[in-house]
Structure 1
Amino acid sequence: MGHSHPHHHNHDHDVPAGLPPVLDTSIPDSELSPGEVSRRGFLRRAGILGAGAAAAGALGGGVAGVLGEPQAASAKDGRDERGDNPDGLVWLAGDHHIHTRYSPDGLYRVTDHVRHASAFGLDWMVITDHGSDQHVKIGVEKVNPDIRRARDLHKDMLVFQGLEWNIPSAEHGTVFVHPGQNEVAVLKEFESSFDGSVKKATGSSPANEALAIAGINFLAEAVDRRRVPDALFLANHPSRKGIDSPHEIRGWRDAQPRIAVGMEGAPGHQAAGIKAPLGPGSGRGYYDSKPSKDSFPGYPNESYVTWGGFDWMTATVGGLWDSLLAEGKPWWITANSDSHSVYGDPATRGAGSDFNANGYYNDPQYGGGVNLANGDFWPGFYSRTHVGAASRSYAAVMEGIRAGRIWVDHGGLLNSLNVWLRAGGSRATLGGMVQARRGADVELRIRIGLPQQANWAEFVPQLKRIDVIMGDVTGPVTDRDTFKAPNTRVVQSFEVTPADDGREFVFRLPKVDGPKYFRLRGTDGNRSAPGLMGAAVDPHGPAADVFGDADPWKDLWFYSNPLWVLTH
C-alpha cells in the first residue's frame, strides 16, 4: 500500500465493472449456478450481506476475494517505493471535502485548492461547496468550468465535482459523481430535490428521514440509468451536533450500500483547537456543539468532542462504528480537510463581492497579515485518505473507496501501510474478506513504511504504537439505534521504533471460533487515555481533545478500515 507519485498519470474516464452475479440482487437465485447459490447463501448466513443478499458494489473487492475473483487488476504504476505491492494496487491520497468561493462561507478558487493539494502530495480531490438556494440556482453550473479547467491544467490531479449535502433530518454529507457530460445536471437535480436546506427539511422527523433515503435512491437510479457512471455518498462530521442517529446511518447504508459507503472518521478543521491567540481557540474540528432538540438523545456528552482529532463514532473501541462492523455492514471511514479558510493564510475575500446575487465571491486578495483565527489546513497538508485503486482513474478511485481499501492518517504519521489477512489459502487486504473453517488459524500481517522526511510542520513524526482491534461478527441488530459492540476490544499492541521502517508485524489468532473483523490504529504516543468502554477494552486509546487547547501536530493517529474472516 505504498504511496508514490509517478510523473505520468492515466486519468481515463472508465466506468466501474459490473457486479458478479452472486452480488447482483436483480438476478434471482433460480438463475444462478449451484455453486453461485451456495456462495450467496454462505454470505447471507454469515451476516455479511443480510437477508437482502448482495450488498452490491459496497463490498467491492472484499467480496470478490471471498468468491475467488481477483481483488484488483494489475497496475504497473502500483508499486510502492520498495517495489513490493503484491495486490497490484496504486495507493492514491486524497480529500473528499473541500470548499471554494462558491460556498457562502468559502474563500478560495478551485485552482487554489488544486495547486496546494498537488504540492502537498494528493492525487485526487472532491470540490464540495455547500448545498443552498444560491448554489443550486447558480453555483453548481458556475463552478463546473473552473473544475474542468483545473482538470486540463493539472493532469496529475483527479478533480471530482460534488457538493456538501444538507442531509434532511441530519448533518452534512459529501455527494460526488464520476466526471461526464451529465455531472452538473445530476448534481443540480439532486440538490434541488433532496437538499435539506433547499427543501426546508433540516429538522428531525420521519418525513425528512424518508427524504434523505429518497435522495440516496435517486443517486443509485442515476447510475443505473447511466446518467452518470458512478456516484458516492459519505457522511461528514457525523457526531458534531449529535443529529446523525444510529438508525439513520443504518438506513442510509442499507438503502443503497453501493452509494452510501461511509463517514468521516476524522473531521476537517483540525487547526480549530489551537490555543488563542495563536489559533482559533475552539474545539478541534469545530466540535463545539451541545445537544439540541434534533439531537439523538442516547448520545453521551463525550460524543460532542473529538478524540485525538477523530470523531467519537470512530475513536471509541466498541462504539458506533464497531456496532456496524459487528453486524457485518461494510461502512468505511475517511479523513479530510473541510477546507474553507486556511490557518495562517494572508488571503481575504475579494472586494465588492455579492454572493447572494452572483453565487460566488470575487477572487481572494492579499490581506496584509496572517489569519490565525482560521481553523483549516490546505488539502493534503495534515489529513490524508489513502485509497487502493486498480489504476489512476476516476472510476478506480471511486471503486477503491466503495471496496473499503482505505487507511487514513494525520500529520504524515505513516508513509505506507500494507495489511493482509490470511486464512488457509485465502488472502485479503483492507476492506476484504477471507474464508476459514472453524478451528483454523488466522494471521494478520502488517507492514509499515515510516516517514523519512519532515512533514509540513517541519518535523519527522514518529509512530510509537500499533493497535490491533478485533470484534465478533454477530449479525443484524434488533435495535437499530444500537451504538455499542460489546465483543470488540484491542487484542494486541506493537511498540514501534525508528528502526522498524519496513518491518512486518504479525498478529496470529489460533483456532478461530466464528466470524471476526479486524481494524488497525496507530499513534505517536503523545496523548492517550483508557477508552470510554474501559481499560479492559481499550487500555491506551486517544484522549478527549481539550476545548481551546488542542494542538493537532502534538497528537497524531492513523486508522485503517476493517478486514473480515468468515467461518464455516
Structure 2
Amino acid sequence: MATAVASAAQWQEQVADKRKRLLASIPSEWIISPVPDDQPNVLDVPKTCGLLTDRELEITNTADVSLILRKLATAEWSAVEVTTAFSKRAVVAHQVVNCLTEVFVDRALQRAVELDAHLKEHGTVVGPLHGLPISLKDQFPVKGLETTMGYAAWIGKVAEDDAVLVKLLERAGAVLYVRTNVPQTLMWAETYNNVFGRTLNPYNRKLTPGGSSGGESSLISMHGSPLGVGTDIGGSIRVPSHFCGLYGFKPSSHRMPAYGIVNSLDGQESVPSAIGPLTVSLSGVTAFVRGVLDQEPWRYSPGTVPKPWSQDDYLLKNHDGGKKLCFGIMWDEGSVKPHPPVLRALSRTKQALEAAGHKVIEWKSLRHSEYIAVARAAWLADGSEDYNACLTTGEPLIHSMDPNADPHDIPDFRIPRKPLTAYQTWQLHKERRELRKAHLDRWEATISESGTGRPIDAIICPPAPYTAVPHGQTRSSIYTVIWNALDSPSLIIPVTKVDAQVDVMPAREEFWSAEDKLIHGMYDVKLYEGLPVGVQIIGPTLQEEVVLGVGEVIEAALKNH
C-alpha cells in the first residue's frame, strides 16, 4: 500500500512539474485576464483580450492559407510578425481551452528571422511553406523537446532528433512553434490525459473538440494556428475537424512520412494510422500535402509510397476536368442514423452539386460492420499490452472521457481481450483484403449508373452521426473507421452550422440498434445551436490529389449555391 501511494505521488509530482514548466515557457506579458468559467463560447477572446494588435488580428483572422503564403512570399508580411501573431494567439487559446503541451516561441522566432533574411538577400522563398507557422500534435518529436503523448511515464524523455516530417516541414520553410494536446493512449475521439488535463471546444467549452487531434482542432478553430499536423487511425483528424469547423484530411496510410513519430500501438500495421493536416482552408490542405511531397519524403522515411504530387490528378484530367462528376452519397451506415444537422449538410451538398451540373447517386451501406470489426480486432490484438507498457510510473489507465465517471468502472470495450495469435492475425489480414476487394469491385461497378463512362468520382457521407457533444459522450467513430479499414483518403469540408429553427429532430418509434436509440436521445438542438457541421469526401486508395481536386469542386458548388 505504501509503495502504491509513493508511486502515485511520484507521477503526480512529475505532472505538476511538467505543467509548471509549460506555464514558464509562455511569456508572462502574454497572460490575459481570466475568462469566466461559465462563458461557453470563447472564439472572440483573442479579439477582446487586448493582447493582439489590429495587424496581428488581421494576420491571424486570415482564413486562407494560400493568401498567408502569398503575403509572406512578397514580404508584405514578415515571417517574424506572422510567427509572433500566431504565437500570441495560440497562447491566448491555450488559456481558455487548454490545447498546448509545448511552447517554443524563441526557437520559432529565431527561425523566422533566418527566413526573412533569406528572402531579403536572395529574393526567393526557402520553400513552398515559407514562413507559415505550423502546429504539431504531440506525436512529432522535435530535437531537444519532450514528447509525452499524454503519458506521465514519458515526461523527461527528450528527443535526440527530429521526426522526418519535422525536418521536411522546416526544409519547406515552415515555422514550428507549438505542440498540442492528445488523449491518453490516443485511442479516443476526445482529448484528456493525466498530464495536461482536458481540452475544450471553443464553440462551447462544455463540449469536446474531438480527438485524438483535439488539441489541434481546438487551437486552429481559435485561429491560434493556420495549419496543424495530426494523425488518424479511426477518425482522429476528421472527427475533430468536423467538431470544430475545419478542413481535415486523412491521406492513405503510407503517403506521408511517419518515421520518427511516437505512436500508440506502435508497430501495428494491420490498420495503420495516417498523417495529415487540419486547417482553416482547403488551400491549406493542398499546400501541406504538396509541400511535403515536393520534399520527396520516400527518400527519408521507409515505407512511404514513392509517389510525387500529380498536378494532372489534382486538376481531375481523368475526371472530365471536374466539369461533370458523379458522386455516391451515403446518408447513413445502417446502424446509427445521423442527427438532423448532419443530414441537412449532406442534403445541402447534394443540392449544390446537382445545381452545378453534377450527378449524385445513392451509395447504400454494405458490410460496414465488418470493416469496423476488422479494425477493432486489429487494434485490440495485443490484449492491451501496449497501453500497460506506457504506464510504468503508477499512472492509472483512463477508462472514460466522462468527467463524472467512476475511475474504477471499466466499460466493456476497455476490458483487455485475449491477444490474437500470429495465425489469427493473418486471418484478420485476409479478411481485410477481401473486404477491400469487395469495396473496389463495388466502386468500379458504378460505371453502369454514373452516366460519365467511368465509376463514381467520390463518395460523400457523414463524418459522424452528430456534431460536437458534451465531454465523455462521444461514441464509436463508425463513420470514419470504415475508411481507415479500407485505407481510403478522406477529406472533411465544413458546410453549415446547427440551426435550432430548422434542425428539429423528428419523432421516431423504431430504432436500428441500441446505439441508434442512445444517439437519438443525445440530441439537444438548443445545446448544439451554432455548432459547425461538415461532410466527408472519400476517394480510392492513394488518390489523394483526386480527392483534393474533387473537394475544390464541392466547395465551389457550395459557395455558388
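Where does the value -12000 come from, among 1, 2, when helix-only ellipticity at 222 nm (-39500 (n - 2.57) for each DSSP H run of 4 or more, over all residues; to 500) is the thing being computed?
Comparing all candidates, it corresponds to 2.
Consider the structures 1, 2: one of them gives 14.0 for mean count of other Cβ atoms within 10 Å over residues 121-128 as calculated from the coordinates. Say which.
2
Suppose you compute mean count of other Cβ atoms within 10 Å over residues 345-352 for every structure in 1, 2: which one lands on 19.9?
2
Where is FRET efficiency 1/(1 + (r/R0)^6) of positions 433 and 457 (r between Cβ atoms, R0 = 41 Å, to 0.05) largest, in which of 1, 2?
2
Using Rg/Rh (Cα atoms, Kirkwood Rh), for residues 329-544 alone, single out the structure from 1, 2 with the greatest value.
1
No value in this document is a laboratory result; all are computed from the given coordinates. Note that the coordinates shown come from a computational prediction; the quantities given were computed from them, not determined experimentally. Cβ atoms are built from the backbone, for glycine too; each structure is taken alone.
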